[in-house]
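Quick note: the coordinates plus some simple rules give every number you see, no bench work behind them. Small disclaimer: the values here were computed from a predicted structure and weren't measured. Cβ atoms are built from the backbone, for glycine too; each structure is taken alone.
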Structure 1
Amino acid sequence: MGYVGDDDTAPILLDGLRRLEYRGYDSAGVAIHSSGEIKIARAVGKLRNLEKALEEKPLAGTTGIGHTRWATHGRPTEVNAHPHQSGPIALVHNGIIENHLSLRTRLVERGAKIVSDTDTEIAAHLVHEKLRENGKGLEDAVRSALREIHGAYALAVLSKDEPGRIVVAKASSPLVIGIADDASYAGSDIPALLPYTRKMIFLEDGDMAVLEKGSVRITRLDGTVVERAIKVIDWSPVMAEKAGFKHFMLKEIHEQPRAIEDTLRGRLDREHGDVHGHEIGLSDDDARSIKRVFLLACGTSHHAAMTGRYYLESIARIPTSVELASEFRGREPMIGEGDLVVAVSQSGETIDTLIAAREAKERGAKILAIANVIGSAIPRMADAAFYTHAGPEIGVASTKCFSTQLANLMMLSIWLGKRRGSLDEAKARELVEAMARLPLLMRDVITGTRQLVCNLAKRYRDARDVLFLGRGLNYPIALEAALKLKEISYVHAEGYAAGEMKHGPIALIDSAVPVFVLMPKDRWYERTHGNLQEAKAREGQVIAIATEGDESAHSLSQDVIEVPDVPEAITPFLTVLPMQLYSYYVADFKGTDVDQPRNLAKTVTVE
């Protein structure tokens, strides 16, 4: 977070960091121009520790930078916390400097006193060295230093000798600039700046900017001045607050009907049973000529992509491959012209997905981004962006972004299916109408299952192992359910294709193991029903997520969580909801930090 203006900067930095704390919370710090000096305050742990330090020893000034850290290089200690200082330079940094070891060796040989284990301190010393060498000021020193730095970075830099100025730069790590009449701001994400301005600039990779009171000048690393569009963000600050819920995650679970409604708005053509697909960036001829689709994603987005493969193959009838972006690189993938790559990322900044999509683009594939953050890195490098409209998601464990990704993948499949002639009129209308009803159905599932799920979480909160089983469209939901439970409650959980249970995982089942079986009435129902019976025969504590009125599920299970009877393509939108609630309530009963689980960050901008 950075600020330059007329107001006292410390409260603004702390407020911005509080809205960014979901990105990292191992330590925090600020650097502020104060009485002709740069003064720094840092603290290990959550932001409240820094707030306490500043209460005991306030820092006054009208220009400053701040940072919350997710440890990459070096343990979470005060000496490793940002900002880092070298002489008159103070610097904060997100990302990873890949050549930091060679730079460290060279700087130490030239007399630099490096005290931390971080790659970020290397950048501060390098800027200081360039400042001494060229004597042309902070902007030129940062520019010279960045020419020697390889890797991902978003930097904000102060110099003691240039009060009222911040230099920022970006490469493969998110950085947003906010513009107001009497102040300028910089931050890692939109919510940090929303209380102060809605006018924002999204820097491109290789951009630098000089922020002064009410003015921003942007250049490339070679010094060329460039103009970047100012975007007006329509999120309100209250959208990023808890709105009376105990945790952001619980609020965001409940926001999913609204998020789906916003994502579908203006895109469903109910009159013709179609999707308005101008954002997809393909012509009708392009749609018909696609040979294959590759879905690139990580984590929760990968589970959405796995569901999307079912949609694209069954609805659009296009051969589709789902790729973990982190595994895609380096294996010489067979991809090129005629292939459509859909890069799925809630933040639009996931570094593995970004780099994998770039490689696919270089090989001739067309790139479509599905992301939630307008102007983020992946949509900018893509040929087109099909945005979700979930609004800001603060909880580290993604919920509403996952659901809206499913919605966009469904709409993409319908749009392609209609243009390729693989989706008949009646089926298209059925899917479009079912999608239109989704917000109401999702509200009913959340309110109707909430108390039962809470009771189940209380009963099984001490279970050491939990299994989630599903087939077909609900296999990725089983994976997602297990991931959520692991992320926020630290319980060992596994998601499995139900048919694979007898090939190993069945050995884990005994009377102490809750087994959640996702078995809505779909084409896989009978086989999943058989897997439920196998789990019950091993004395597993079976909980079925089943279609309303399924008497067989009730007779065979300890408990049944019911969802409405809908077309099978729609079932993942509903079955995932009680699984999200279950993870939330288990974590809450266990007393873990639901919104900021240990060792995780919201936007993964390191490989």
Structure 2
Amino acid sequence: MLFSRLNILLPLSLSTTSAKILSRQEAQQLNSTSFDYIILGGGTAGLVLANRLSSDPNTTVLVVEAGDFERNNPNVTATTALGLAKNTDVDWQYVSAPQIYGGNHSLIWSAGKGLGGSSLINGMTYIRPASSQIDLWPSLGLDLNWTELLTASKKSEHFQPPSADLTVLGAAYQSIAHGFTGPLDTCYSKHITRGTIHQIFNDTFKAVGIPPRHEFNDGDLRGYGVQAVTQDSKADVREDAARAYYYPVMSRPNLAVLVNTTATRIVWSQQNAPDGSVVASAAEIISPTGKTSNITAKREIILSAGAIRSPVILEYSGIGNPKILKTYSIPVKVPLPAVGENFQDQTVMAATGLHTLPRNYTGLPGFVAHVSLHDLFGAETAAFYNATAAKLRGYAKTIASQNGGASNATVQEHLLKTQLDLLYKSNTPTAEIVPVVLLNFAGAAFWPLQPFSRGSVHLNSTNATFSPAIDAKFFQFDVDGALAVASARWSRKLIFTEPFSGIMNASTISPSFDLVPANATDEVWLDWIKTSSGYAPNFHHLGTCAMLPRESGGVVDNDFKVYGTKNVRVVDLSVIPLQVAGHSTSLLYGVAEWAAEKILKS
């Protein structure tokens, strides 16, 4: 039987890190193979679900992944450097449409391609969102709140407490904020930058009013400290989703994985459910040899292909904006114009220069700070809030005019107002600041955390394997420019504050005072950001299959079910409706655990 054979061959594939290549006969056999659950996408969320659902030996689970096994890929497993797997075969390297409001740049969007998804290539940071953000979700129509998310996240986590030498650097923790028995290893990396640099950073942040923080995973983020990471500190390897959730259970006879296999669309039953919802019967896949096959789903199909690919699979399956689907001659199964809308990501920039320290520094940038709206704007915070609040109606009308009928301006204004009020009325982080000393460079990377502009991801061809059309609409609204400028000003001020300034070669700092003077206007700063800063996406993209009420631009309900379908769910970052502080992988592990519990109870 092919199902058993896949599991027998799997360990052999892992030993050589080469994928199982299906023969024509095996591809034909797939047409008669069925599974209870078919998960399209073997990334972070997909592997959490595969593990939890296959824990029932009477339930069969198949994961379909476009990438390969990467268990022994040194670019993935390395813990002493970041970004080694980006721009390799493990990275989709999507290209966006020109950002017409952001300097007309076409940007590269990295996303993980391989068993483990983006957990293979990310910065490994493990910081959950602010509790204030998650506790807002029920007011938007979601079931999930901070207490439930924390419980689910702790179920996922196996925290490895820091050694004494790391504690000296600020790597303290609160036991109540961590799980200690889950599959996902987290820790404070032993490879963070050592020496006096920690004290220099610490004293500088204190000087600008940012207090030290010894725990970032308890829901309160404002402050400066050491960030936890997804690493196995004992084995000294990256802890990606496959290492945590798949490899330990890969011998389960009821769990199969197809790698180097592209999921293209959902095949529907000819008979709808009694309530009129459409019923998924199979998943269409393309094997490494180019053979198209249908695999039968006896219970459900779950999309976990990420915020860029999941909405496109839905569109190729006939779920989406009818106008877009008809352009590509795709029959409409469920008119759901919110599919692919609400795309959100953050923009990363940096203020850098050469340092004057007597040696070059190595190590991971393990230190981080989160600053609030009041930190960025000081005495001008109320004025900024009032000016922005007055523009929200206009922003909302623009979003509604661009989203193909996904939601109206009233709904969008409510969402934007909710977002703005939270930043103004609490210490919810508005920007993340990462101080860095590496080799002979020093400075601060930074990114505003809460964009107000809304973009989209849609299919781009009748060929389902083509890259989608991505448009984040970065800087469409001037509030996003103002937040970027405030973050940039604040970051340059940081590196010109003692004792940080004492290690900087002032003449090498970018942006220079010749290009952006000390009294530069917002317009000058924004011109530098759009044209000279080399800003990039943060790869925290989400929102394109939002979990919201349908009339609010939702694609899935609180059970992760796609509206208008009987047995299709989406579980990945595409369901998160609004950007959050922290880092998206840590959020996703908790959300996926929460989803698994719901599915197991259904």
Among 1, 2, considering only distance in nm of label points 7 Å out along Cα→Cβ at positions 97 and 185, which has the greatest calculated value?
2
When percent of Cα pairs over 49 Å apart is calculated for structures 1, 2, the one with the largest value is 1
Computing mean count of other Cβ atoms within 10 Å over residues 113-120 gives 29.8 for which of 1, 2?
2
Re mean count of other Cβ atoms within 10 Å over residues 89-96: value 19.1 computed from one entry in 1, 2; matching entry is structure 2
Candidates 1, 2; relative contact order in percent (Cα under 8 Å, 6 or more apart) computed = 12; producing structure is 1
Matching task: 17.8 is the computed value of mean count of other Cβ atoms within 10 Å over residues 41-48. Pick the structure from 1, 2.
1
Of the structures labelled 1, 2, which one yields 139 when volume of the Cα convex hull per residue in Å³, for residues 409-552 alone is computed from its coordinates?
1
Value -8500, calculated as helix-only ellipticity at 222 nm (-39500 (n - 2.57) for each DSSP H run of 4 or more, over all residues; to 500) from one of 1, 2, is from structure 2
